[in-house]
Structure 1
Amino acid sequence: MLNGKNVVVGVTGGISAYKACDIVSRLKKLNANVDVIMTKAATEFVQPHTFQALSQNPVITDVFQTPRYWDIEHISLAQKADIVLIAPATANIIGKVTHGIADDMLSTTIMATTAKVVFAPAMNTKMYENKIVQANIQALKSLGYGFIPPGSGRLACGDIGAGKLADIDTIIDYILKIESVEKDFYGRKIMITAGPTIEAIDPVRFITNHSSGKMGYAIAEAASKRGASVTLISGPTNLSPPSDVKLVSTSSTLDMYEAVMEHYGEQDIIIKSAAVADYRPNSTVDKKIKKQEGDLTLTLVRNPDILYELGKIKDNKVLVGFAAETDNIIEYAKEKITKKNLDLIVANDITQEGAGFGVDTNIVYLIDSGNNIKKIDKSNKTDIAHQILDKIKECL
């Protein structure tokens, strides 16, 4: 249920605007308070009175219409909203928001809100696949905006392909998933490291590992949804940062070390899930090393152990480490708990199928400082992220 949640539904000018009526009706049945904003084009497909009857609230169609409150209307709705859903979302509204254009009631409300904004695109297949539209979608995703992918099939224009508004059930399930999480970390500050680090050999080559950053990003998203203020310190990945998360991008282990130490003091909880390089080349050259006869010898030196250094200054903070191992999983993890002064360690065997780097699932052991062990069988990394946070609650 969405008891008392304030959902602003933005309806734009597409043939599937009529489906937004069902969305509003479903949201009301889930006990949400729904306000509808329609673009001028949307009113050509569905009359505002329809949405007014379904939402039991006046429908906003014009920036300059008489406001219901003394507040400026788009600011009032923006502040009130727990979530803003744009369904259908045309290429036009996606492009406007991407480029900071606020020239109607819906776009100004989106710009003014700090609530989660979710787009459900619906448009012609060729338009949806257009490189400009896809670039705009990717840009908004990178800024934390949510997208519900369109369905495929026969479109109103007769084309067949992607571009249909997602099924109503899919849209409602997405909203429920966002709003159903308990805000049990509200007021907590959490720093999470994620991804690999890279150590340059020359301008072309570097040393790194197979980490994708998926586990750390999943924890960051879960913590943010549960109300935490999250700082995500990330090595190079291909992932879009979760919404409402402060992203600090780093490259080398030394970069990550400096970023961690800079942000450490203000945190309540530190989760070190990044796979940092233990060693780096003794020196880096500024020109490409040319291939020559014989072998090339690299001299490697130790990088700082970020987790160990944090353990020395932990104070009353909760410190969580990760152990990606290939053998003696439990034994090595317990050694790290003691050596690095950890409250909790997440250990896994990266040789197991469905665990470790680059996949969406994992198999882990949660081991606390009292040597209590909980095994989490193969699960998706989002579920594991929430179980890690549940265990951290016990440590607080």
Structure 2
Amino acid sequence: MLSNVNIVLGVTGGIAAYKAVDVVSRLKKLGANVDVIMTKSATKFVTPLTFQSLSQNLVTVDMFAEPKKWEVEHISLAQKADIFLVAPATANIIGKIANGIADDMLTTTIMATKAKVIFAPAMNTNMYRNPIFKENMEKLKTLGYEFIKPASGRLACGDYGEGKMAEPADIVEYIKMHFTKRTLLNKKIVVTAGPTIEKIDPVRYITNFSSGKMGYAIAIEAKKRGADVILISGPTNLDKPDGIKVINVNTTIEMLKAIEEYFDEIDVLIKAAAPLDYRPEVVSDKKIKKQDGSLNIKLVRNPDILAYFGKLKKKQILVGFAAETNDVIENAIKKIRNKNLDFIVANDVTVKNAGFRSNTNIATIIDNKGNVNDYPQMSKEELAKIILDRVEELLS
């Protein structure tokens, strides 16, 4: 995946330096060549020998150390880098670069490189929220530097909040994104995800078991391929993906209206959401009290989102999903015809590891020409790639 890619990793003086060890290990396993530059304070947390052993390259710390070979080292590393990653990136290093300070090997090399520079911030939550830091970060963003959003949680100092360096797996995924072929560049895609909910009264609602994982996986993969992605999401427990516009909705009608706002200008609509087909005819403004006997709630039909946009479709590619419990293929084919879809992704949600809330899927893709392709169990991320490969074929 990253064979013949040269990555220069800058490690600065924060407790998260230990995570950078895992970053190097993961990058090497993907075939990347990794050169590490450490600040002197970083060596107080992790020894250069650790990074040297994992990267299989000499680690640079001292700008004035006796050179191991005849070259101007900060210039050679700056020119060598395909990507320049700083992880962890302290407020100090970000402040220095934002203000043009080059007083050690790391800052000097960053200033000299033409490669994409990516910071993975790690610091106390109050430092991360400090307006001076925010100003430095925004300044660098406008200059083309990129930032991997830190996580929230318990920090090493005991505080809770934003500032934890992103996990190594997420950092490596971000790096991989830069080497994914930008096959959907200049394409605008709307992806829907998750369930919708319909209120019964102020404390109750009806919904379904959709987790939103499939839709989020598609949105993230489309973003990696260079698409301009809008993710319209019902209520989920998933984190907002970086770099993707997310519109949060609750009801089926809200989801329809959100899509409608963009439909005329998009190239592709992938409706991976599971909106409710019905809603209560009357929503009580007070909590319904339990009483003897049954409670009857009359449900009325919600609009069929895909059928609605199937009628409006002009140049757009429409992709639907069919979560079925029986007659999967037959029901999916009916949906293609009735909703004017280009293709549909069908699965039997009663099968283990193929339904809602699972991290995997077992799917059948059927197109509007009647071609049927079955796929074995795979991660939703892998299925997202297959779906977008199909979309690219139609766009071309």
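Comparing distance in nm of label points 7 Å out along Cα→Cβ at positions 109 and 237 across 1, 2, which structure shows the greatest value? Don't jump to the answer; show the numbers that get you there.
Values: 1: 3.2; 2: 4.1.
Result for distance in nm of label points 7 Å out along Cα→Cβ at positions 109 and 237 over 1, 2: largest is 2.
Ranked by distance in nm of label points 7 Å out along Cα→Cβ at positions 133 and 197, which of 1, 2 sits at the highest value?
On the way: 1: 4.3; 2: 3.3.
Largest one: structure 1.
Suppose you compute Cα extents along the principal axes in Å for every structure in 1, 2: which one lands on 83, 51, 38? Write out the running numbers ahead of the final one.
Details: 1: 73, 54, 39; 2: 83, 51, 38.
Label of the originating structure: 2.
State the single structure among 1, 2 that was used to calculate distance in nm of label points 7 Å out along Cα→Cβ at positions 93 and 333, giving 4.5.
Values: 1: 4.5; 2: 5.8.
This figure was derived from 1.
Every number in this text was worked out from the coordinates using simple rules, so none of it is lab data. Quantities reported herein were computed from a predicted structural model and do not represent experimental measurements. Cβ atoms are built from the backbone, for glycine too; each structure is taken alone.
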